[in-house]
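These are the structures in question, set out in turn.
Please treat every number below as a calculation from the coordinates, not as lab data. Bear in mind that the values here come from a model prediction, so they are computed numbers and not experimental data. Cβ atoms are built from the backbone, for glycine too; each structure is taken alone.
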Structure P
Amino acid sequence: QAVYQFIISNTGNGELTFAMTFEPHHEEERDEEWDQLFGFNATAATEDHRILGVLFAEDRFFVSGGDNGEAVNRVYEFDRAGRLVDQLDQPCRGLWGMHDLAWDGERIYGGCGAWIYSMNLEGGEVDSIRSPLIPPRGLAVDPETGDLWLVNSDDPIYHLDSDGDVLGTAPHQLRPYGLAWRADDPDGCPLYIFSADGESNLAVSKFNPQTGDFRFVVSLELEPDDIAGGCEVTTSWNGSHWVFVGVIQNPAGDRVALFDAGLNRSWISVDPESGVIQPDNRQECDLTISTAELIGGEYAIDLVIAHNAAGGELRLPITMVYQRQWAVVVEDNPAGYQLGKVYPNPSNGAGVITFHLPQPGRVNLVLYNQTGRRVADIAQDHYEAGSHRLTFSADELPSGIYFIRMTTNRMVRTRKFVMLK
């Protein structure tokens, strides 16, 4: 976190009033709010005709399917380009499997039958709590408190704490299929609702838990026969903007679609936001930038100061380039899990990585660049106990600093190496 100070001075002979807000950078070429940004057909890639939930985390889409009936259903993994790269077994058996998905920064949540399940990104460390709704069709989680929000068709929206105790309910007139949480909603309505309400089968609304008010946002009219599914609101796709990610169900194939949901202001603030300055006086102001929740990239925003002096408005452009920092673990895991160093280092496009497992298990080896973006998958497979040696190629990647992250159900380890060409 960094704090920058600036001063507003009143050199006139009357009171100076001011109010400060943040707006999109006026020179930025950007989509209008609720324009579609991207999409892909999940059914075509998986042959699953019952795509239900979606979230975007660690530069991947996680999509829940329910086409296997009473058999084990899947959570499908797609890369940023919408290509199927892996699939996980869902931790439950049910007619449709996990419905809407939610993400708290560490774990995936999904409702199935009479239970709400959570697991890590590799499908391990499964936990569950009982749901007051059967099934919990729409599901959202507040990452700050761990509170859960559930809904199922005509039932009220349920508010639960992290232990599953009911904190409250809210009646509604919607037909919801997905819930999502956006902490810094500009209207104070952090719970987003994706519903099919007769007049619109792709309606987005939002709810203020403090006042109990619902607010209609937009109707996403795309193709005939489209119906809303699960949803998420995230800044992980594009850090400078909130993005609404929704499942669009259709008899011709279920899709995942992304929409611009507005400017991300959560990383920047100003204090005070407004005030009155007497003649020959000044106001000291603090501009605070916090990068704790940001992904790597460029952020551009305008600080707009409205005032009652000549001109009426001052617009100050702010641009920041942020490179995400990585914690590199070099010591061996006490339980016997080991990730060796990359050889050669620096590399000119190919390398060798070794690892050791004390017991059989699934291993994911993923390559990231220095901004934290996933750029390649080295291995996603089941390995026997013992030592393993893998050769990987990165000929298409430019020179720079990269990280290989090894993930199992019990540990995460990272190694750093340099690419020189």
Structure Q
Amino acid sequence: MRILQLCPKPPRPARDGGCLAMDALTRGLLADGHSVRLLVASTEKHPNEQESLDPLYVASTNYQAVEIDTALNIVDALSHLITGESYHIGRFHVPDFERELEVILRNEVFDVVLLESLFMTSYEPAIRRLSDARVILRAHNVEHRIWQGLVDESKMGLRKLYISTLTKQLAEYESIRINDFDALIPITDEDAEIFREIGATIPIHVTPFGMDYEDSNDTVNSETVDHVFHFGSMDWQPNIQGVKWLLEEVWPKVRNVNSEAKLILAGRKMPASFVTNAELGIEVIGEVESAQEFLDRRGIMTIPIHSGSGMRVKAVEGMSAGRPAVSTEIGVSGLDLENGEHALIANSPTEFASHIIELLNNPELSNSIAQKGKAHIRNKFSNKNIVSKLVKFIHTL
């Protein structure tokens, strides 16, 4: 198949879970023998880093980036409030990007145009005008659910009122547009069910994040964990809220029982409010050079997410690297984990802290959780198998 993949940010370098998910699909489709063309939006928050890209990757995907300005614009924001149109979507609809898209569609023929996230969907009319390709939405999240979580967490005031209005506009857009595509490929079964609840009647195929494994080794080296960590992109509000909860509600309970416990916070765009505190055993290291090297350290992974949808890609990465995990239910949504078998799952601060303490004190349990979690993730999230199933689904459309 000839596939055009539209991305709201550059998949590489893989700075966050969204980048990893887009890149995994590109790699999988190329490995399966398909032609993939990449058109990506480059923003101030997620800039294109052309010089760091592998020339073979650029050539094999005919990679092209277009700079767009998604920064908050007061005039545009007020205009969207008046018209009732979603400002979240409008920020990504830029004439320069649409012109480049039209040039590509006039000069090349595609079987599929893959829209990576809701933020690329405003280009669907232009695609329909110039191409007979099947237009497929890959929904990384149910976007309005993420923003509703922010509304629920916000204090009363103008900010909450504004975010609430934006969220309602986004929810309306999501429900109105959901059937304008030839198919929908959400990340999790839970998201697929939500889309059906808001009115989706088009064909749906769940396509989770997949990983390529250079080896078939599902074993975990016996080791004693020596720290707890959180690893994730910190420009995503659910992560910020989750770490705040971890620091304020959970970690004091852990330290009350184990005064030597150490917590490491890693990830890009770390807020200035999260600081190293040796007295409390907290070390903030921010962005790491190598995710794999960081995950190879002997730590307990925490996933303290309380809002959002989709799949936590960092959870898949960490567990596939053999890290024992303590998570909320939302944090491991879509992973089909069995509590106590593949990970320890809790939503309350007391139970979450208890699980961390249990793994710190019980190396046998920690190794068992790590071993079974790694085997489960590697079996379920093989990129080759995921892409193969997706291709078969597309051929049925």
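Details
- Parent structure of the calculated result 4.0, given that distance in nm of label points 7 Å out along Cα→Cβ at positions 20 and 364 is the read-out and P, Q the choices: P
- Label whose coordinates, when percent of Cα pairs over 41 Å apart is calculated, return 14 (choices P, Q): Q
- Which of P, Q yields 0 [helix-only ellipticity at 222 nm (-39500 (n - 2.57) for each DSSP H run of 4 or more, over all residues; to 500), calculated]: P
- The greatest value of FRET efficiency 1/(1 + (r/R0)^6) of positions 12 and 116 (r between Cβ atoms, R0 = 30 Å, to 0.05) among structures P, Q is that of Q.
- With distance in nm of label points 7 Å out along Cα→Cβ at positions 188 and 252 derived as 4.4, matching label from P, Q: P
- Ranking P, Q by FRET efficiency 1/(1 + (r/R0)^6) of positions 52 and 196 (r between Cβ atoms, R0 = 30 Å, to 0.05), the structure that comes out highest: P
- The greatest value of distance in nm of label points 7 Å out along Cα→Cβ at positions 140 and 284 among structures P, Q is that of P.
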